[in-house]
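S.K.: Alright, structures below, take your time with them.
Please treat every number below as a calculation from the coordinates, not as lab data. Being a predicted model, the structure only gives us computed values, none of them experimental. Cβ atoms are built from the backbone, for glycine too; each structure is taken alone.
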Structure I
Amino acid sequence: MASELTNPQLQKLNHLAQYTGLSLAIIAVWQVLSHLGYLNPVLLPPPSRIAQTFWELFKSGDLPRHIGISIIRVLEGFTIAAVLGLGLGIVIGLSRTMDRLTGLIIQVVKPIPPIAWIPLAILWFGIGEKSKVYIIFLGAFFPIIINTIDGIRQTDHKFVEVARLLAVPRFKFVFQVVLPGALPAIMTGVRVGLMVAWICVVAAELIAASSGIGYLIMDARELSQSDVVLVGMITIGVIGKVMDGLIKLLEKRIITWKIAFSGN
């Protein structure tokens, strides 16, 4: 009986150890090599110094302020990208005419990196918040729309044939068959879009910014403060991971049948 109770707990501990083991090992080796003098502390400070810098920035209020501003920018750009990307993706995925009309534009504009739009963003929107949100929007938009279109087009043909045989109304067919079947691909696009939004926040905050995690990183680079640069980078990674985890949790709530096939 005792072993039955402890087995799930041991399994969870084993999964946790596997999940964090490599990261902890890298941090430990990094700290040891720094302590032995094999790593230049100016170029790559030890984890202990990074942790100390993180605490000092957090305690002073600078880091929370920059984090809050960057999160607002990311959420604004990502939300616009999600609304337009999902809406247009559904329309294009369902309409061959819309696909033909928009296909060339999407294929030509999609490969252009968001950072290449910075000069135009400044000309169109100035150096205020709009230009920064626009760059983040561009980064998140294309993963969402492409995955939405592909998800809808990959609807099982068996379901399509059954719907035709049963004369299912198109509206009902779209919302009860097509969209539920496309949800895994759509959610993947949303997750990738959010990740790219965080990648773009550094580029967006290059536009005459005086706040945000990207600004913190670039300002620290100019002052050769590698510990502050790493704090900013790690902070972006952690926040991105937390947001991705929230989307994965939402995905499991709305796509219950996928849980059995998910290893996460």
Structure II
Amino acid sequence: MKLYKPTSPGVRGMSVVSYKKLTVSKPRKSLTKGVKRAVGRNSAGRITTRHKGGGHKRRYRDIDFKYDKRDIKATVETIEYDPNRSGFIAILLYADGERRYTLLPQSIRVGDTVITSATADIKVGNRLPLSKMPVGTFVYNAELKPEGGAKIARSAGNYAEVIAIDGGFAHLRMPSSEVRKVRDNAWASVGEVSNEEHKLVNIGKAGRARHMGIRPTVRGSAMNAVDHPHGGGEGKAGRGHRRARSKWGKPTGKGHKTRKPKKYSGALIVRRRKVGKKRG
């Protein structure tokens, strides 16, 4: 982490991730493309996630989440920054000459070799089926369905832990503390996602948040009663409800469960995630 000296109110307490481990400053042009960001809108253009929009223009790095090049060794050629995700990325140079972007795990350096194979060693960066993983292995880029592409544990510093292999399923402890069953013939990569210091970053000032595409958030208690359940009242009033509510009157925060009780994947949940302030 890099901590700034308090030369102005904006940078007092501000911090950034150290980028000393990066080897290049510009992405490989053949592996990038322009992309229109959704900025919180759905296909009809309606806002479905508030407080998103603006921000710096980005080039999309085409990350390989399918990992369909099997039994071919690859060498880590570069370590790069990706504005579209929190973890670092790397270019893999395969033995047949092809290059692909991949998520970089911790402790991997330029020149290291990795492989996607059912007979691969349990080594950081290697990818193999969950049935081949010993109990206690940390994995990232795990599939929810066989050949479905990496879906689980892709953010900076994240990993899922294999805690059991039983009856054709692997039991994974998710980053959220949920324990979930996944078919044991689904694939995953060994290790943890890089840039574990990402969660320690203090944005420091509003302008930096706007550069990141984060728009201002107004407190419900600062609104009028017509605009929010917490709004209205003379002076600084209490919210007037037993539980905190969203703009649409639904309970929010304080450990309130929002998952649908009959969700299609409910049968695969072994243990629900811990919610609230005491989440482990």
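S.K.: Identify the structure, out of I, II, from whose coordinates FRET efficiency 1/(1 + (r/R0)^6) of positions 65 and 225 (r between Cβ atoms, R0 = 25 Å, to 0.05) was calculated to give 0.00.
M.R.: Source structure: II.
S.K.: Ok, one more. With FRET efficiency 1/(1 + (r/R0)^6) of positions 129 and 153 (r between Cβ atoms, R0 = 30 Å, to 0.05) coming out at 0.25, pick the structure among I, II it was computed from.
M.R.: Source structure: I.
S.K.: Kindly point out which one of I, II the value -26500 was derived from, the read-out being helix-only ellipticity at 222 nm (-39500 (n - 2.57) for each DSSP H run of 4 or more, over all residues; to 500).
M.R.: I
S.K.: For which of I, II does FRET efficiency 1/(1 + (r/R0)^6) of positions 97 and 177 (r between Cβ atoms, R0 = 41 Å, to 0.05), calculated from the coordinates, equal 1.00?
M.R.: I
S.K.: So FRET efficiency 1/(1 + (r/R0)^6) of positions 145 and 249 (r between Cβ atoms, R0 = 35 Å, to 0.05), computed for just one structure, reads 0.90; which one of I, II is that?
M.R.: Label of the source structure: I.
S.K.: Taking mean count of other Cβ atoms within 10 Å over residues 41-48 as the quantity of interest, name the structure among I, II where it is greatest.
M.R.: Of structures I, II, the maximum of mean count of other Cβ atoms within 10 Å over residues 41-48 occurs in I.
S.K.: For which of the structures I, II does the calculation of relative contact order in percent (Cα under 8 Å, 6 or more apart) return 23?
M.R.: I
S.K.: Computing mean count of other Cβ atoms within 10 Å over residues 17-24 gives 9.8 for which of I, II?
M.R.: Matching structure: I.
S.K.: From I, II, which structure was Cα Rg over 2.2 N^0.38 Å = 1.17 calculated on?
M.R.: Going label by label, the one that fits is II.
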